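Each reported figure results from applying straightforward, stated rules to the coordinates on display, with no laboratory input. Here the structure is a predicted model, which means the values were calculated and not measured.
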Structure P
Amino acid sequence: MTVQELQPREARHHTGAIVRSKRFATQFEVDGHVLTLGVDPGVRGGLYYLPSAPRWDDGTPVPREVAARLQTVIEEVERFWGHWPEFRAVL
């Protein structure tokens, strides 16, 4: 796992994905496409809600290969920041 901090609460994962943490949301960006995910405070990190069929913020579907690594990338970046996120599926 290689994570590079770009700014406070913004980091680039070795896959090229950028993760930005906001107060109650996290943005996941790949190749200029952004997916905003809702996040609630958890015990040791954020509680993320992952959609079963994710769509970029512009409404287009997230490619299957990107969606497959979404949770792993967010988890590795959050651990880099010292947090232990939890994930829930949204149907």
Structure Q
Amino acid sequence: MTKKKPRKQPRPRTLASVDRFEDELAVLIVDGREVTRRREELPPGVREGDVLDLETLAVDAEATERLRTEVRETRERVLKDKAPPPGDFDL
């Protein structure tokens, strides 16, 4: 009887969301922690709210859309039944 070698599980991808830009740095959120990368290391056109694969630094469009949907739904839930603040402005 031959023993089968256990299959190596692919390593889970580490994703980061782009929180903000500060001068030439991008501030990323990785597992709840802030890390920085030089802005020039990121793909052209990357913007706040995009989700990046940290290994490849490519934008993960599906993860970005999931995050945007989650944020939008949370905002709607929190603001439900609340009167808007006085004044003439949009957030």
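From P, Q, which structure was relative contact order in percent (Cα under 8 Å, 6 or more apart) = 20 calculated on? Of the options listed, only Q reproduces it. Work out the source of 10.6 here, i.e. which of P, Q gives that when mean projected area of the Cα convex hull in nm² is computed. Only structure Q yields this read-out.
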